[in-house]
Structure 1
Amino acid sequence: MVTEIDRMLAANREWLAQFPGDLPVAPARGVAVVACMDSRMPLFGMLGLAVGDAHVIRNAGGVVTDDTLRSLAVSQHLLGTRAIVLVHHTDCGLQKASDDEFADLVESRTGHRPPWSARAFDDVDADVRESIGVITAAPYLLSTEVRGTVYDVATGQLREVS
């Protein structure tokens, strides 16, 4: 039986024909992208990025967590990025339940309540603005430009949040 991981490993063997070679560790365009993990967002194509252009940090909701801030600090202090773009999206899974509902669901299925919040939200634009605020308030980041966007999963359009 061929598994999904088997398919991925086979795809990697085919991809080697277009492998770009050994690239510098620092992103060529000096930017870090913080985005949701949603499988409908093809970040490289929709942002015009190539391998080696940007750091991409993905998690559920594109939420700026302590680990996101840790990754951004490494990206900036060790690898020279300064600009940060947030990419949230319409129809996000984190809009489907409250933090308590999610924790209840996990606990009912596993017997364990998660020690962290899912960080659910109702308003995607407000969540982008909150994430920008968390980044700009972090005293250990060097960002010169932080901007937020929302990707429409139905149309493919990316719009900036003011």
Structure 2
Amino acid sequence: MKQFNKYDTFTPRLYAGVIDGLLVIPILLLDNFILSESRSLTMVLPWLLFSYSAFYIYTVVCHWITGQTLGKKVMKIQVMDVSEKKKLTLKQAVLRESIYIVVEIVLLVSLFLVVLQTGRYQLTGTTLLITTAFQYASLGWFLIEIISLWTNKKRRSVQDYLADSVVLNIL
């Protein structure tokens, strides 16, 4: 019989990420419609802001208020302060997502500049190059996060070290 380990969170974190990723599908579907070339900038720019920030607002707020996104709740894991005695502060929740947030802000500013310069959003040329580069940057960071999970007994990732947090099984 396997002994319970409150730090054995790799698989639940992976599944939680998939569940939380499913929540983004409606936004992605609307992206195709709203960001079409025929839309005015008064619709495209606010949508870009919402579309590129919604997930990070969701994760920061959920981690701050309950320590769990919907995916983490389903998988029975929770993000806690490294003391394991209290919930995250707002600052910790933001720090935990800070690398992704910075990447998204730079991407968003780049896209805004292209859209304002060209007068439209079109996923070709410069816009495609920018989004592809940032997708690879995000993937690289994700791989660093996975590798870092395996380097310590509490399975803390780089984002956990940034925020002084730890993810725990709460079975």
Which entry (1, 2) yields the derived value -22000 for helix-only ellipticity at 222 nm (-39500 (n - 2.57) for each DSSP H run of 4 or more, over all residues; to 500): 2
Entry that produces 16.5 once mean count of other Cβ atoms within 10 Å over residues 12-19 is calculated, selected from 1, 2: 2
When distance in nm of label points 7 Å out along Cα→Cβ at positions 92 and 140 is computed for each of 1, 2, the largest belongs to: 2
Parent structure of the calculated result 2.0, given that distance in nm of label points 7 Å out along Cα→Cβ at positions 28 and 108 is the read-out and 1, 2 the choices: 2
Structure responsible for 17.9, 63, with Rg and Dmax of the Cα atoms in Å calculated and labels 1, 2 on offer: 2
Which of 1, 2 yields 23 [relative contact order in percent (Cα under 8 Å, 6 or more apart), calculated]: 1
At a computed 14.1 (mean count of other Cβ atoms within 10 Å over residues 4-11), which of 1, 2: 2
Structures 1, 2, by distance in nm of label points 7 Å out along Cα→Cβ at positions 76 and 100: label with the highest value: 1
Source structure (of 1, 2) for distance in nm of label points 7 Å out along Cα→Cβ at positions 52 and 116, computed value 1.2: 2
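All of the numbers you see were taken from the coordinates with simple rules; none came from a lab. In this text the structure is predicted, and so the values were computed from the model without any measurement. Cβ atoms are built from the backbone, for glycine too; each structure is taken alone.
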